[in-house]
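Trainee: Okay, got some structures for you below.
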Structure 1
């Protein structure tokens, strides 16, 4: 039960998204997120029909938007290669602004598999804005509350 008259959309913003793409041994990355604008972010990797290959998903930080010399902040436990166990599943990494090292400001998620086949996936980034509600990405066509 909710005791507020606000919508979840008022406090949680789609901070970035990669459209459906093949996630394989060439790293798929989320948009770069400026953590000076968010208190917390949540990276969601949505997997489709995946090949029997290991899957890694992590979040790295950097002092520059170009993600030069990134530092790994958090990683999932590698998903074992399986012909069906990872299909249509999701993994989530939550990050608070305090989780990144001093001098670091930008974060980005990376998904990669242990082989060239991979499968379809999407990386969503949800954020709780630090100072005010952030605008949704231009790719968001409608918000119904």
Structure 2
């Protein structure tokens, strides 16, 4: 993308690239996975129940994994409805959140309830300007586990 930073681009542009880098890193680090959740389907999904809309991205031998990314601002932005859906998935088996920082080349992996606790303790509520959805901003300094440097290529 030229000119604008990712977060400044129109939603349609961001949507077309959202998660690609982070998912590539996850797939490199965790080759024993199966694609599980929705991946930019060519249909309108906003009316689906959150449990379907937020099906975790991957199935691994250890459980389900949702993959998200952060950038220069070091801030995870997770919708309230998404974390609630992932916590419900967690009742059926382990759900993990994998977060990749594309600017600092670091990653974190922890169970969703650990991320939820960090959000409660350190997060800040906000709303996305394009759809007014509530989300939690969580700085990577307050993530529930230590980050691991990623030196590989995707």
Structure 3
């Protein structure tokens, strides 16, 4: 059986951790404190990046367009309590800005609305044991990737127009 590499010495009277005598133990404690510092720094940088990404989403020129499509999805797919968030904007943003989905913004918006109509019209459904129905028409599923997007566009009712 191997011996532990690091032993903490605690003063029984005060409950404080006492600096260990062996140089190996001190080196391990220094490594641990360095890792903790790195982790705290990473957490701060991550929070700043997330705030910046949220701000970028709200300042994006397509933000109001995405919000209108989201409100339509929320209504026709019956998700009334779903909030419009920056994360949800970044899910639809590639379909609103990429020219392969249409040369004009109006064409890309119409295609996104068509995918929403397809989700509302023909979503996969599963009956749960308690009798309720689970519909697979989530926002993230509709705009997950190009194949899902195209599939939901193809599910729109015949003769559908924006």
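Trainee: Could you figure out which one of 1, 2, 3 the value 21 for relative contact order in percent (Cα under 8 Å, 6 or more apart) was computed from?
Mentor: 2
Trainee: Out of 1, 2, 3, choose the structure whose coordinates give helix-only ellipticity at 222 nm (-39500 (n - 2.57) for each DSSP H run of 4 or more, over all residues; to 500) equal to -19000 when calculated.
Mentor: Of the options listed, only 3 reproduces it.
Trainee: If P(r) over Cα pairs in 10 Å bins from 0, in percent, for residues 48-111 alone is calculated from each of 1, 2, 3, which structure is the one that comes out at 22, 48, 28, 3? Don't skip to the answer; put the middle values down first.
Mentor: Values: 1: 21, 42, 24, 12, 0; 2: 21, 51, 25, 3; 3: 22, 48, 28, 3.
Traced to structure 3.
Trainee: Supply the structure label, taken from 1, 2, 3, corresponding to distance in nm of label points 7 Å out along Cα→Cβ at positions 40 and 128 with the calculated value 4.4.
Mentor: Label of the originating structure: 3.
Trainee: Computing distance in nm of label points 7 Å out along Cα→Cβ at positions 24 and 88 for each of 1, 2, 3, which one ends up highest?
Mentor: Ranking 1, 2, 3 on distance in nm of label points 7 Å out along Cα→Cβ at positions 24 and 88, first place is 3.
Trainee: Among the shown structures 1, 2, 3, from which was the value 2.9 of distance in nm of label points 7 Å out along Cα→Cβ at positions 32 and 104 calculated? Kindly include the intermediate steps, with their values, before the conclusion.
Mentor: Numbers: 1: 1.5; 2: 2.9; 3: 6.6.
This figure was derived from 2.
Trainee: Right, next: Could you tell me which structure in 1, 2, 3 was used to calculate mean count of other Cβ atoms within 10 Å over residues 56-63 as 20.5?
Mentor: Label of the originating structure: 1.
Computed from the coordinates by the stated procedures, all read-outs in this text should not be read as laboratory data. The model shown is predicted, which means the values in this text are computed figures rather than measured ones. Cβ atoms are built from the backbone, for glycine too; each structure is taken alone.
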